[in-house]
Structure 1
Amino acid sequence: MGPVRNVAAAVALFALAASPAASQPVQNVGTASSFDIATWNIEWFGSTGGGPSDETRQQDNVFAIIEGAGIDLWALQEISSIPAFNALVARLGAPWTGEVAPFTQTQRTAYLWRTDVVQKLSARLILDQFASAFGGRPPFELKALVTLPDTTFTVTLVNVHMKAFADLDSYNQRLEASQRLKNRFDLLEASTNLVLLGDLNDELGPSISTGRDSPYRNFLDDPSRYRFLSKPLDDAGVCTFCGSELSTIDHILVSNELYPLADRGATDRLGSVLTGDRFYIVYTSDHVPVYARLQGPLPVAAERAPDPRLAAVDAWPIPVRGTLRVSLPRSAGTARRVELVDLLGRRVAIDDSGSGLVEFDGGALAPGLYVLLVDGRPARTIPVL
């Protein structure tokens, strides 16, 4: 949750909820030729102890919104009852399916998607060893094949529900979580059609934590690789958390591989849930869905000339149990620097001797996955046992 940025808007929103109005259908924002995605925190969905008290009405409203919005894939937060989620999937019926994140916290994340557009390849938690930085809710990754009339492509989606509240400790958790995500993306997802979306519990300008910058400045300062499609909403002060306070904390970010689709598409708040139901905040959620339309086709990437130095790199033994040897044949040129980097982006071993054979003490490294960099460019991943 964040500070009230616009008191007049808060008063107007309250008036909307209190004034009589005819219920209107939810706006259909999807198209048959686009990959339409949304993030939505469905406040304590299915919980009898938190959020909207009328669970039947909340279930009915959520069903109507998902059925009517024309979205292909939803990244959901605050799924507090797996039976309630399963009932929603069953009620939607074919071609809908979904999956809830396999962590134990009450407020789970989940995906819901149309199987005629999205085919699941894998689903798992990532960075779960750092769950505390994510408020006990590790990022939920879904890799999928997307099929549109004029294109087919794979995509990696990462659904997050960051630590809430404006106190310093909560801010520092969000800051750490953001750094860990970007380190991972930079090293392991450098050529991936990547989407990060969810309840980020902070804004993209000044933080909700007074006097501090956005904890997502690391992404904002790397526009050649990452773009928040939801930033115009944040810039305009359009609330996505519209409950007791008003703030823009629900966001969608894409990697540069998806910029062409984003440029032909659109991103907005699904504002019709508010204008169509004057009691939306009371009976459905205090968050408004944020959606993005990614309009195909995805252009074929230009072929890059391979770096002969990277192609010639050899490393053994794999996996590493003792000494790691890295060979850089002279015919490929002499590297200026060879490094091992962990998944937090920390340089754990460096050799800048220019030697054609580099040795690292793998026994001094904690078990896990590392990335071998040659002059700052990833050459291969190195598992250490």
Structure 2
Amino acid sequence: MRIKVLGIGLTKFGELWNKDLLDLALEASSEAINDSRLTINEIDAVFVANMIYGKLSNQDQLGALVASNLGIKGASFKVEAACASGGLAIHLAIQSLLAGTYKNVLVVGVEKMTDHTITEITSALMGAGSQDERKAGLTFPGLYALMAKAHMDKFGTTKKHLASVSVKNHFHASLNEKAQFPFEITLDKAMNSPEICAPFTLFDASPITDGASAVVLSLEDRSLPSGRQVYISGSAVASDTVGLCQRDSLIEIAATKRAAQMAFKQAGVEHQDIKIAEVHDCFTIAEILAMEDLGFCKKGEGGEFIAKGATRLGGLLPVNTSGGLKACGHPVAATGVKQIVEVTQQLRGHSSNRQVSGANVGLTQNVGGTGATVVIHVLQT
């Protein structure tokens, strides 16, 4: 499988009160189409990833809405899989290309969250939880805190390990002008910030964010300029129970393991081939679990793997060079597409002061809920 990434586009992430959802979608989409060097008339289909806008605004039909505002007359789709909406939209777009249904497709992930109250956002996001979890009054900080406590009890993972994830990702975000929080923090600040849900402090959680990201994908045999030959060579999805209480284990996200195994096989790569990764750090424990479940370190060693600098720029495997969800921001459905944008920039060698030397194979991991949906992509030059 060799799906060409022809174009990428990305808005600033943050509290963007002067722009609405369509403004953001059109900004990222236009940038991706311009970058692809295609015309609007050459885009056969649009896949729009979005999770909560319909609930918050009573505006659905986002596929057609975005397509019509761009002037695209082809097919349009809206894709939802909680926080994995963006990754799933990429996966479905790839399947449409492999099937021969379309030649060139646009995928845009977009979310407008900061115009609403915390209560409204929390309620909308818990649509990705189970009915039992909602009845129990749980929210996602609480659900991931349960996973963190289980990991800490089993392996001795510490709050310092959790904070190391946040410190590293804020450092990476300080090099990214599109990030919501482009500044560094200290370990002491991360560990001693207000507690939101034990063992998490404020800096263990990703923020509420507005933003959009877009990519243009193609199966056409077209030559690209030197340095722009980036392909998606693996794309896989795996599922698990929506509720945590039905899981066999709280110390792993099993769907990550299954999806990664399929994506690696499709791409013909091994763990040691991966030079850069963007993973779903909605909470700091999620990045620790990702390192273990993706096979970059042994189960139980993820915290120390990160704390020792292996995932920092210049380390063995730079992870979340964008700043991740924690510091770049998490406009829910835009995240999975943004991960593809970041890795594509890295593989093109266009990441300026956060460029990973020798990056030629990259991976993205996009998670919906607490792991009910996981999408893995492998990109290569």
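Between 1, 2, which one scores greatest on distance in nm of label points 7 Å out along Cα→Cβ at positions 123 and 211?
Largest calculated value belongs to 1.
Determine which structure produced the value 11.5 for Kirkwood radius over Cα pairs in Å, for residues 35-90 alone, calculated from the coordinates; the candidates are 1, 2.
Computing Kirkwood radius over Cα pairs in Å, for residues 35-90 alone on every structure in 1, 2 gives 11.5 only for 1.
For which of the structures 1, 2 does the calculation of FRET efficiency 1/(1 + (r/R0)^6) of positions 195 and 363 (r between Cβ atoms, R0 = 30 Å, to 0.05) return 0.40?
On the way: 1: 0.20; 2: 0.40.
Label of the source structure: 2.
For distance in nm of label points 7 Å out along Cα→Cβ at positions 59 and 347, which structure out of 1, 2 has the highest calculated value? Show your work: numbers first, answer last.
On the way: 1: 5.7; 2: 3.3.
Across 1, 2, distance in nm of label points 7 Å out along Cα→Cβ at positions 59 and 347 peaks for 1.
Could you figure out which one of 1, 2 the value 27 for relative contact order in percent (Cα under 8 Å, 6 or more apart) was computed from?
On the way: 1: 17; 2: 27.
Only structure 2 yields this read-out.
Could you figure out which one of 1, 2 the value -6000 for helix-only ellipticity at 222 nm (-39500 (n - 2.57) for each DSSP H run of 4 or more, over all residues; to 500) was computed from?
1
When semi-axes √(5λ) of the Cα gyration tensor in Å is calculated, the result is 41, 22, 19; to which of the structures 1, 2 does this value belong?
Label of the originating structure: 1.
None of the figures in this text is laboratory data; all of them are computed from the coordinates on show. Bear in mind that the values here come from a model prediction, so they are computed numbers and not experimental data. Cβ atoms are built from the backbone, for glycine too; each structure is taken alone.
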